[in-house]
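In structure tokens below, several structures.
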Structure 1
Amino acid sequence: MATDILFRPTLLALLDLMQTVPAFAYLIPLLLLFGFGPVVGLIASAIYATPPMVRNTMLGLDRVPSDIRESGLMGGCTRRQQF
């Protein structure tokens, strides 16, 4: 739980950066690295689409009722199994 407190602000800052940087700002270096083609579009689309997916996943995990978390803990689940 302590790592979550330290990791979350860093992750949120990275997601904010990914959402606020214009698409061409990371598309141009990708074009220089990979040239024109579907790979560049795939990477740019992944960068563009990742922040909303991560934020929605974090919101969903935060809203899991404490009863369900507690029952998993009492059942002997590890942290990964609870996830």
Structure 2
Amino acid sequence: PLDVCFLPTPVAEYAFSRQLEHPTLRTLLIGGDRLRTYSRAQTFEVINNYGPTEATVVATSGRVEVGRSLHIGGPIANARVY
């Protein structure tokens, strides 16, 4: 069983477009590029991460929801975003 998975944004967008589901997935973390579209609710939570690629660090993170604007989330705990 798979509970949590991380996919690069383009791969996740492909899975969304193909309406691919996973029977046990609860949380999908995505990142590495700007999320361009998200128009169909999933059976799992989708968390968009953002950060400098050179350091593979997540600086902001936030839940993605259908019908809301696409965003890079907010700062992680004990951090500020400028």
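Descriptive notes on the structure:
- Which entry (1, 2) yields the derived value 3.0 for distance in nm of label points 7 Å out along Cα→Cβ at positions 5 and 21: 1
- Winner on distance in nm of label points 7 Å out along Cα→Cβ at positions 45 and 69 once structures 1, 2 are ranked, highest first: 1
- For distance in nm of label points 7 Å out along Cα→Cβ at positions 29 and 61 computed as 0.6, the structure of 1, 2 it came from: 2
- Test item: percent of Cα pairs over 19 Å apart calculated as 34, pick one of 1, 2: 2
- Value -26500, calculated as helix-only ellipticity at 222 nm (-39500 (n - 2.57) for each DSSP H run of 4 or more, over all residues; to 500), assigned to which of 1, 2: 1
All of the numbers you see were taken from the coordinates with simple rules; none came from a lab. Owing to the predicted nature of the structure, the values given are computational and were not obtained by experimental measurement. Cβ atoms are built from the backbone, for glycine too; each structure is taken alone.
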